[in-house]
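No lab work stands behind these numbers, since they all come straight from the coordinates. Everything numeric in this text was worked out from a predicted model, so none of it was measured. Cβ atoms are built from the backbone, for glycine too; each structure is taken alone.
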Structure 1
Amino acid sequence: MLRKSFEKWGVGELHHAFGLKRHYENFKPLDDWLAVTPKISATDKERLDELKKDLIYNTHYWNEAELKVFLIGQLLAISKLKSEHYKIFLKRKIKATANNVALKGVVDLVIAEGIGKPINSYFVLHQCKPAKKKTNNVPPIAQLLSRMLAVQAINDKKHPIYGCYMLEWFCFFVVLDGTDYGVSKVYNPCNDDIYQIVALMREARNYILDILGVAS
């Protein structure tokens, strides 16, 4: 059995080992998600505009911890991702086996059911190091995909896995459905993309509640 940590997978290796196929267009799970229209209240717009200004002034100087607190933390809060129906887990070790391949490592953020540890997972976020766009020469999309494949393998329920990877402050949204996946264009929270970023995170919450059979 092949054993590899998340950080050691290249995109081509993932495609070969798991039979992945990337869809560059006409991938309904991603297209539907990206089509959401931002509905931002006046209060949230004020908070987002303040965050946008903070980003313009500071993103080039923030380290990893500062990006987590001042950007990711704020986006998660404004997106209202919390719910009584699932948990948000941070820095959790996950291991799984799929296609006779053992995957393991730490997931920055995963939204899942479970008490104390994630069980059925729905959304994965991966933050790339600000000063290091590649870890061990592994591109960010491979770092996220390996984690999404792991949580998909251990899920009891079969459904699309939603995800986001952040390259410094830039956001890319990803959907993995079985062996098919798609990647969004880049979204920059330093401009008006920030409203769409929040809309996409809120829509991910709606998808999760729909999978759980709970009215959003």
Structure 2
Amino acid sequence: MRVIAGKAKGRKLKMVPGEGTRPITDRAKEALFSIMGNWIEETRVLDLFGGTGGVGIECLSRGAAWVDFVDLNRKAVETIQANVRHCGFESQVRVERLDSFAYLQRYHGPPYDLIYVAPPQYQGMWLKALTLVDDKPDLLAKFGSVIVQIHPREESPVTLQRLEEYDRRRYGSVLLLFYAAAEDLAESDADEALALDDKDEVDADVEEDDEDDERY
């Protein structure tokens, strides 16, 4: 696994020994960051169930301001620390060996622009983590996103009070689910509708001017 783009492009990342983690495939990671584009710059990121740290490190490489990595597995924490040092991002991270659910429940600090959730497979952990984020509005910044990485077979209905799914993408054995606050999505839709109305008005004015020019 390597960093795909940015300051640490091409740096090879260590894998966590054993089979307890599931790093994102290069194909899925490249697609994910293509979707996010420049939005990731200057953001605060939470990489839950951090594993190798590959997603958070890619965020930093592409301009994120800060990443908190959380994992309970000692080998995973050591791997994240080694990969962060290798890529030169020590001053922009905090790596905590802690249960991810406990972290969400206890956290009191600046909100995150992106919360990435990629827990061990087939244990329903993604549902619990997503519900905890949904229950704590202060975790997510205005227009922030929660992205869940699961195997397609793990998908199941989830009832949320505040968050709403706005996109999903499948890349082989990786399913990415995108969530944001429903009120933020509604506001974005309203802004887009207003922008379209303004564009239509401008286009209409241009057409009228063209007709006036033809008369003369």
Structure 3
Amino acid sequence: MLSLCLKKANKPLAVFTANDDQAVEVVECCKTIKLEVPDDIAIVGVGNSLLAPDAMQVPISSVDTNLEAVGYHGAKLLDDMMRGIKPAFSQLQVPVAGMVVRRSSDALAVTHKDVSNCLSLIKQRLPGSIKVGDFMDVVDCSSRALHNAFKKHMGSTPGRVIQTARIEHAKRLLAEPGNHKLETVATACGYRSANSLYVTFSRTLGVTPDSYRKDILFRKNENRLYNA
């Protein structure tokens, strides 16, 4: 039934499942009926509960439901009730921690075949290096026609799309635990040096990579204090 529904549905399509296990089932179904994830079907689960999701052939994007905060508030409520303290509310809503974007939903719905092929190439090459000239290996049009297609469908030039992809990848790496060195981030995003990343990142976002990392860390700590 699922495979039939996926086959009949208009593409590109987005599927939002109730949990990560169901998202895995949809990915496996797509593989069976030869649909590409995320180009044909983008998939998002709930829970962020899979073990080693990045080791999967198609890592699953998932909503982080902030179970740590849910557990804390539940334990605090139980402790108050055991001490005879009446809850001050009938219902407590704990906000989600956010969405963890992985390959299963990391796609743009673009109907132009050559532009779509170029976007797929960017995803394949990052982490790593890619330049506009590499696009000519995966398209059936001239560089001028490709430039016009990008302007029409993406609202930007091929070079700027590559730059945006690099910056977004750098932002993800800077937000990860582990405090990656700027040189490591630069190499993973296709920059020749940490200075090149520093200049481009600062000019594009109006903030340095180090300041961006510190701001992300501050907000994470602030959320922990709020949930406490």
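Computing FRET efficiency 1/(1 + (r/R0)^6) of positions 73 and 161 (r between Cβ atoms, R0 = 30 Å, to 0.05) across structures 1, 2, 3 gives 0.85 for structure 1.
By the measure Rg/Rh (Cα atoms, Kirkwood Rh), tell me the structure among 1, 2, 3 with the highest figure. Looking at the calculated values, the largest one is 2.
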